[in-house]
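Values quoted throughout were computed directly from the atomic coordinates according to the rules given, and no laboratory measurement underlies them. Fair warning: this is a prediction, and the values are worked out from it, not measured in the lab. Cβ atoms are built from the backbone, for glycine too; each structure is taken alone.
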Structure I
Amino acid sequence: LKPEDIPDTGRPLFEIAKEIDALKPPAVWFPHTILGISTSDILPDTTGGRFGPFEGQLFVGDQGHSKIARVYLEKVQGVYQGAAIAFREGFASGVLRMAWDPEGGMMVGQTSRGWAATGGRPYALQRLVWTGKIPFEMNEVRIMPDGFLITLTQAVDEASAADAASYSVESFTYKYHSAYGSEPINIASHKVTNAIVSEDGREVRLVLNGLREGYIHSITAPGLRSKDGLPLLHPAAFYTVNRTPEGASLLTDADSENATQSADPSAQASENKPPVALSVGTLPNLQFSTDEFTVAAGSNISLTFNNDDDMLHNLVVVESAAADDVALAAMQLGLKGHEMQYVPDSDAVLAHTKLLEPGDSDTIVFSVPDTPGEYVFVCTFPGHANTMRGVIRVVDS
C-alpha cells in the first residue's frame, strides 16, 4: 500500500476501505476533542476484579487531555468493533504510560514536556485505585440488529429506563484526507422507538430507527437513573458500527431526522471609531506569537489571527476571570463543537475568530470595554487553552 493508492478526497475512511483491501478501518473511533486529542497507552484490565467491574476491557490514555477512556470490544461477523466511554480525567500531567501494580492499582506515568497537556504539571506519577464502591456506569454496550443492548453496573430505575426520552442517539463520521483534522460530518439523529428493560434491571435494549455501518454512534442517556436515583457517572458511549448482526428486529418506527447547529457570530464594533489594527500568529508547542496587547478603553480593534501552525486553532477574547470556565465549556460542546467553532454560548465571550485550518487567517473587529482592566485571548480548541493564551490590557485613554 502506497500513499498514492489512497484518494485524498475527504470521503469517509469506511467508504474508501471498501475499495482498497489493504486499508482497514479502526475497531473503535475516539471522537476527537470529546474523548481526547492524542491517545497514548492501551492497558487491558487483567486485575481479576481488583480494579472494579471492568474486567477484560481496555483502558486508553490521552496525553493532551490528561485523561483515560475505557473501551468495550466485541466481534460481529468476524470484525472487531465496540464502544469508547470516558473513565477518569483530571490527571496532573499528560497521560503517557499505564501499568498495574501488584495490588491491582493503576500506575499512571505522565508528561507534558514537548507537548502541552491540560494537566498543568510538566510530569507526574500517580496511582489510581478502586475504592470498592461500584459507580453507576454503562458497563458494556453491544450491538443488536435494530439498536444497542446496554448493560449497567447497577440496577436501573424502571420508569426512567423504559422512557425512550431518557436517551439520545446520533451517528457521524469524519473526513479522511491529508489535511489535519475534520469536523464531524454526515450527522444524523436516530429516533429511539423503544427502551426495553430486563427483569433484573441491569440491561436496557434500545430499539432505533436504523443503524449506519461505518459510522460512530453517540449514545447518551441523560435521563437514565439507577434504582437509588443516581445519574450515570458518564452518560455517553461512542459505538463504532463496522458490522450489523443478523437476527430478529423489534423496530416499529423508521422515521429519521438530521440535526445541525450554527455557530454564533463574533461581536461587532462601535460606530464612528477607526479600529486599531493588531495581529497575532502562532509559535510551536501551542503558543500565540505574542502574549500581550495594550489598548485604550473603548477602542475599536481590528485583530487578525494568522494560523501558521499545523493544527486547528481559534482566538477567543473573554473576561479574565472566565477564561478557564469558557475553555472548559468549549471542551464540553461534544459533537456541536466544530459547528460552534469551539466557542460556547457565554456572556463572558467578547469576540472570537472562526476555527482556522492550518495556513488560514481571520480578522475580527470589536470594541473593548470602556472600563480599564485585563482581558484574555485564548484558543478554546480542546486541549489548547492551558498554554495558548495572552492578555489584552485595557487602559485609560
Structure II
Amino acid sequence: SYELVLTNKGNVTLTNITVEDPATGLSEFIDELSVNESITIETNYTITEEDIQRGFFTNIAFAKGTYLGTDLIEANGSATSQFVPTEIIAVDDDFGVFPLSFAGTLGNVLNNDLVDGEVPNPTEVFVEIIESGNLQGVSFDLEGNLILIPGLNEPGIYQLTYRLSEVGVPENYDEAIITIELEDDRVDLSIQKVTLVSEIYEGDEFEYEVTIQNLGETAARNVVIRDELPGGVGRIGEETVQVSDPQIEINPSVIGSVLTWEIPFFPSGAEIVIRIKVKAGNPGLITNGASVLSEGIDTDPSNNQSSVTDEIKAFKVPNVITPNSDGLNDEFQINGLNKFVENKLVIINRAGDVVFEQNNYLNNWSAEGLQAGTYFYVLEVTDASGRKQDFKGWVQVIKK
C-alpha cells in the first residue's frame, strides 16, 4: 500500500486539484488546499509476477491544480520498492500404492517442500491441484494432506500436478508432481467344504457344509460362491446357518445343478456357513467341489476352492444283529432303504409266525422280547418308477 502526501508549500491556496496514480488506478479530486496544508491519500497496488522477476517496482503518482483562478501547477512523486521474493521449492512426491477402497490421507506434500529453506507453515502457503491426471475425488486440506474419496477410480498409476504458492503473493509459486498407484483391493477369501455324515448309502439324505471366510484385512466386494453338485446326488435344498456380520447380504440362485450365492459386501473377518441337503443316488464315488471369488487380488488363491469325495454304498440287508444295548448293531438296519419310495418289512420266526410287521420300515427292529435265534424276513419295496420287488432272507439274532 502507498500513502500519497500532498502539501501546499506555496504562498497561495490551490484549487481544483487532481491526484492520479496510474499503477493503482487512483483518481482523486480535491476542491482546495490551503497554504502549508497537507492531505494524505492511501492507495493499494497488487504485486505482479513480472515485478517479482524484475526485483523492484517504481510507482509514480501525479498531481495538478490551479492557483489565482487560472494558472496551472503540476507535481509528481515516485517510490521504488525492492523485492526479495520468498524462495519456494515444491518437491515431487511418490505416495506409493493404495487399494481402490482406500479412503483418507494419501500423504502430505508439505513434508518435503521448502519455503526459504524451511518446512512450510501451512498458514503461510496455499496448495492447489493444477492438473488431476484424471484422478477423481482428490483434494487438499488446509494442512497440505492429499485426501482421496474411494470408489471413483480404476486401477492405474496417476500423476497430479500441484502448485505451492505464498499466501498474499500468488505469483510467487512452484509446482511439483505427485505419483499415486491404485490397485485392486487385496483380499484373502477361503472356502472349506465337508460332508456331515461318515457313511452314505443309496437313497440316503445327507448334508454338505460350506464355510466361507474373509481372512484378509480389507472387505471383499462382489463375492461369488459357486457349488456344482455331482451327478450322483439330487438336490433337496440349501440353508444359510451362520452369518457373522449384519452387513452381509446373500443372494442365492440355482441353475440346474449349479448353486450360486452372491454377496455384494463381505467385511474383513466375516464368516458364513451354508448347508446343502441332497439325496444319494446310485452306488459309486462322488466328488463335490465349491469355489469362491471376488473383485480384487486374492493373496492366497490356494484356499479359494474346496472339494470332498464320498462313496455312495449299495443297498444292503444285514444278516446279523446283536441287540445288547451297546450302541453297536443293536437294530436291524437296512442301509440304502431310502432309495425306495415305499417299503414293507415282515419278520417271521422259525415256526412261521409273524413277529414284526411295518410299512415304511424305520430301521428300528431289535427283536425285543424275542429269543435269540434265526428269523426270516420278507421286504417288499417300490421304486420311483413304480416297479415292485421282493427281497427275502434270514437274520441271526445274537443275545448275550
note = Highest-scoring structure on volume of the Cα convex hull per residue in Å³ (candidates I, II) is II
task = Using distance in nm of label points 7 Å out along Cα→Cβ at positions 173 and 349 as the calculated read-out, with 10.9 as its value, let me know the right label among I, II.
result = II
ask   = If FRET efficiency 1/(1 + (r/R0)^6) of positions 21 and 205 (r between Cβ atoms, R0 = 41 Å, to 0.05) is computed to be 0.00, which of I, II is the source?
value = II
When distance in nm of label points 7 Å out along Cα→Cβ at positions 13 and 365 is computed for each of I, II, the largest belongs to = II
task = Assign the value 10, calculated as relative contact order in percent (Cα under 8 Å, 6 or more apart), to the correct structure from I, II.
result = II
remark   = Note: FRET efficiency 1/(1 + (r/R0)^6) of positions 101 and 341 (r between Cβ atoms, R0 = 41 Å, to 0.05) at 0.45, derived from one of structures I, II, originates from structure I
request  = For the read-out distance in nm of label points 7 Å out along Cα→Cβ at positions 229 and 309, a value of 4.5 was computed from one structure; give its label from I, II.
outcome  = I
request  = Work out the source of 3.6 here, i.e. which of I, II gives that when distance in nm of label points 7 Å out along Cα→Cβ at positions 61 and 125 is computed.
outcome  = II
